[in-house]
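Below, each structure is written out as structure tokens.
Coordinate-derived values only; no laboratory data. From a predicted model like this one, the values you see are computed outputs, not experimental measurements. Cβ atoms are built from the backbone, for glycine too; each structure is taken alone.
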Structure P
Amino acid sequence: MRRPPRWLILALLLAAIELSYVFIITAGTFTNWPTWNTNYDVQAEGFRAGHLHLSVEPPPELLAQRNPFDYAHQRLWFWDASLHDGHYYLYWGPLPALGLAAVKAVLRINVPVGDQYPLFVFYTIYLVAGAVLIDRMARRLFDDLPLWLVVVGILVFAYANPTPFMIGTPGIYEAAIAAGQAFLVAGLLFAFDAVWADGDGPRARRALLLAGVAWGLGLGCRVSVAPTVALILLAAVFLIRRTARGVELWKARFRDATVGAAPLAVVLIGLLAYNKARFGSWFDFGISSQMSTMPMRHSFAYVGINLFEYLFRPLFGSCRFPFLTILSTQRGFPSWLTIPKDYWTPEPLAGMLVATPWAWLTPVAAIFAGRLAIRAWRGRRGGFFEDPRLRVTLWCAISFVLLATVTGLPTIRIFIATMRYLADVMSGVLLFCIWGAWSLHRQFSGRAWSRRLVGAILVGLAGLTVIVGLLLGLQGYNAMFEGHNPALFAHWVRLFSRC
């Protein structure tokens with residue numbers, strides 16, 4: 001019997017994952033999409049009305065206060081909006097609201113649209129772009145890799161924590177991060193093609209332009225991705241194969257960097273002009289004028305506790321479905337760890353090395369990346385950079401590490417650790433570990449027993465990662481699934497609990 005074509009298998013896999021995302025975000029109803037908030041909608045309505053502030057206005061009672069930012073007036077606030085000159089604004093990037101305004105205008109939608117819909121769109125982009133990148137990496141860099149390992153990689157990318165948790169908590173906070181990640185991964189896909197292509201032809205430049213457009217869209221959603229994008233673009237420009245040497249080589253690199261950076265520059269200038277028009281300052285994004293009881297605080301004193309939180313924050317087991325619990329307290333912190341007095345701990349979070357066993361492959365991937373870097377250095381005047389596989393493999397390793405580290409720098413020094421910030425780095429960690437897992441499988445593919453052992457280990461780590469991710473996703477922030485479908489959740493508790 002003939003096996004279905006590869007593209008059909010992967011398309012059906014993505015369709016099934018999308019269906020599961022709908023199941024989570026609708027709390028198992030498939031029809032009722034619970035609304036967490038409508039922040040993008042009120043910004044979109046503001047744009048449609050011809051102004052930059054939200055369509056929701058501050059109450060006169062609040063504006064009459066001597067200090068409207070005093071916590072005593074929080075009942076009058078539009079939570080986490082920025083208050084300036086008598087109007088509310090959002091500190092999140094404007095691109096999702098601009099897109100929503102366009103969709104509502106074209107489709108003549110005149111009802112509020114909750115932030116769960118933009119979030120779902122962004123995670124769809126994230127999933128499809130990530131799956132295509134994973135498949136392309138397998139076909140070009142690991143052409144002898146069995147298809148089942150590609151499927152394993154896509155499943156891990158789709159279901160590893162915190163993706164299901166974010167989908168089960170479809171608010172503005174999660175949507176903004178999902179948007180940034182979606183366009184970051186989409187840009188990686190195009191940049192992958194650019195590094196693979198012949199740098200002397202137009203194909204590489206077109207791919208770089210598309211990568212720049214995707215990354216520019218990411219900037220328009222979450223400006224904190226800018227350093228990561230700049231470094232990944234720089235790595236791509238230097239690793240594209242060229243025949244030119246000397247001055248001509250640097251001219252070619254400059255041209256390619258300009259092509260990739262041009263969309264980023266346009267978006268960045270637009271964002272700064274947007275700030276100037278709203279707040280009278282090019283670099284004021286509205287953070288300092290938030291209506292919040294938790295004003296943003298940055299300090300190197302928070303780095304240690306944040307690293308522990310994001311890596312080792314424990315989960316707590318139970319015999320009652322869903323078996324794993326995230327406790328939003330200081331329980332589980334070791335006695336030797338000093339917690340700053342003004343550090344905020346009640347946010348839900350599960351450490352990467354606790355809730356995502358696939359991340360245990362990070363040292364393995366790091367070893368292969370180190371070996372590759374040494375090989376590149378020794379062969380820089382030989383044939384290393386003439387081989388597209390080696391160049392793209394090196395670029396993948398560099399880009400995934402940057403995505404797993406630099407993207408998280410803006411949040412590692414703040415006074416709080418929370419599950420959604422983990423999403424800023426997890427895509428890079430997962431892709432890096434997928435690359436490392438496949439490198440490990442190829443290393444031990446010579447003998448049947450070692451190949452089967454490595455395969456069993458990878459399947460075990462992937463299975464645990466997917467199960468934990470889904471169990472946490474079926475809880476979400478404040479037990480959202482149970483709150484919106486208590487009957488189904490209670491049925492699962494009766495069916496699966498072991499106590």
Structure Q
Amino acid sequence: MTIRLYNTATRKKEEFIPLVKGKVGIYVCGVTVYDLCHIGHARSTIVFDVLVRYLRAKGFEVTYVRNFTDVDDKIIDRARQTGKDPASLAREYIDAFYKDMGELGVLNADKEPCATEHIDRMISMIETLIDKGFAYVEGGDVYYAVEKLDDYGSLSGRRLEDMHAGSRIAVDERKRHPMDFALWKAAKPDEPQWSSPWGPGRPGWHMECSVMSNYYLGPTFDIHGGGKDLLFPHHENERAQSKAANGVEFARYWVHNGFVTVESEKMSKSLGNFITIRDALKDYPAEVLRLFLLSKHYRSPLDFTRKDVLDLQSGLIRLYRTLQRMKTIVGRSEQKDQSQSVSLVDAPDGSFLDQFVRNMDDDLNTAGAVGLIFEKAKEMNRLMDRQGNTTDPEVFKQLKDDRRQIFLVARILGILQDSPEVFFTKIAGPARVDPEEIESMLRERTKARTEKDWAKADSIRNRLQEMGVVLEDGPNGTTWRLDV
């Protein structure tokens with residue numbers, strides 16, 4: 001089976017064939033670090049986190065690059081508002097990114113460069129563009145001449161003659177064409193600046209990604225990703241300047257995730273519906289948010305509503321209850337760390353893993369994959385109902401294998417990483433119960449039952465019930481969950 005990805009550049013699904021057999025280079029545009037990340041950032045970052053995990057599980061050697069824009073008009077404006085140094089402000093929000101995405105189970109990329117680490121290379125590429133006639137100097141500024149590239153606009157499906165300046169493109173009389181964009185900006189008072197052949201200044205926004213992708217992955221690489229909002233002008237301009245400078249095609253596959261709305265409205269601070277990851281984590285456990293953001297196909301728009309998130313939370317509770325029930329029948333599992341390698345190579349035809357692969361091979365269909373996990377959990381519950389108190393070895397073996405497969409695909413999606421007990425405390429709220437206290441009470445109850453002190457054992461059960469803790473006794477011991 002081969003992976004098929006929707007390529008924005010061709011407007012169709014294509015078989016994914018990497019430039020070098022067995023190896024994949026991916027560049028994903030990261031965040032501009034002037035504020036806390038919101039749930040739109042979370043969706044994009046999680047989508048590509050899963051894509052990378054999946055490619056590795058399919059046996060590819062992946063080099064994943066995700067950048068930080070740490071010099072930008074927005075950073076400079078926020079620094080002025082707060083009285084902070086722009087570099088310090090950027091570092092503060094880079095740290096916040098790692099904290100928030102770490103809470104959501106996002107793994108670090110292989111390379112995570114900052115724009116300011118590659119200024120000299122940006123200057124060098126700009127010089128190349130000037131020498132080749134694709135850029136021109138106006139005062140201390142340098143602009144890319146969009147009319148010089150025959151297929152400018154082809155990535156986003158726009159015709160140059162129909163275009164108008166977008167929200168992030170400044171209209172300037174010095175431009176030869178209204179859509180020409182800045183490669184280098186002359187320094188303004190009290191702004192970060194670097195020396196260049198055109199005087200002190202700083203690079204334009206688009207230049208950084210062309211340079212860093214070229215440096216870490218080469219002039220042509222496999223996959224360029226990002227949110228749909230970056231398609232134009234950012235990705236269009238990246239492609240234009242890279243193709244002109246290097247004389248070869250830029251990214252071979254362009255992958256874009258859809259927008260996130262909030263209660264059917266575009267997310268906006270002015271509308272009061274701007275939800276940061278930190279705000280969302282106050283209301284929902286991290287795995288619930290992650291599962292919700294994967295519950296629709298990545299290219300589809302996703303509406304963030306409380307009802308839909310709570311529906312997914314209920315589903316995740318059912319999954320964890322199934323896993324907890326498994327403990328009472330087949331015992332504990334050795335759940336491996338999610339950072340360890342996972343292999344989906346040679347999944348048996350018709351198996352659960354094979355169905356998972358077929359969904360994920362079809363343009364990373366996480367929605368279908370999530371549905372498969374819920375169906376498998378129902379099947380496991382039916383098996384456990386049939387098992388009852390008997391010890392049929394074939395059913396026992398089937399249940400253990402089902403659980404192994406669920407944990408395997410869950411690590412690719414980044415869910416089911418907690419023990420059921422820990423997850424239930426997160427649902428109820430960390431201030432409500434102390435898992436260690438509950439485990440201690442369970443040990444005390446087990447000791448009382450062993451000594452046939454039924455009154456004490458019942459007393460402990462009653463105290464736990466008052467705390468909202470439900471006990472389930474089985475042949476392999478007692479498990480607990482919160483009554484959520």
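For which of the structures P, Q does the calculation of FRET efficiency 1/(1 + (r/R0)^6) of positions 5 and 293 (r between Cβ atoms, R0 = 30 Å, to 0.05) return 0.05?
On the way: P: 0.05; Q: 0.95.
Label of the originating structure: P.
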Handout entry: Which entry (P, Q) yields the derived value 1.7 for distance in nm of label points 7 Å out along Cα→Cβ at positions 133 and 405
Key = P
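Thinking only about relative contact order in percent (Cα under 8 Å, 6 or more apart), which of P, Q has the largest value?
Once relative contact order in percent (Cα under 8 Å, 6 or more apart) is worked out for each structure, P has the highest.
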Problem - Origin of the derived value -14000 (helix-only ellipticity at 222 nm (-39500 (n - 2.57) for each DSSP H run of 4 or more, over all residues; to 500); candidates P, Q) - result: Q
Fill in the blank from the handout: One of P, Q was used to calculate P(r) over Cα pairs in 10 Å bins from 0, in percent, yielding 4, 17, 25, 22, 15, 9, 5, 2, 0, 0; that structure is Q
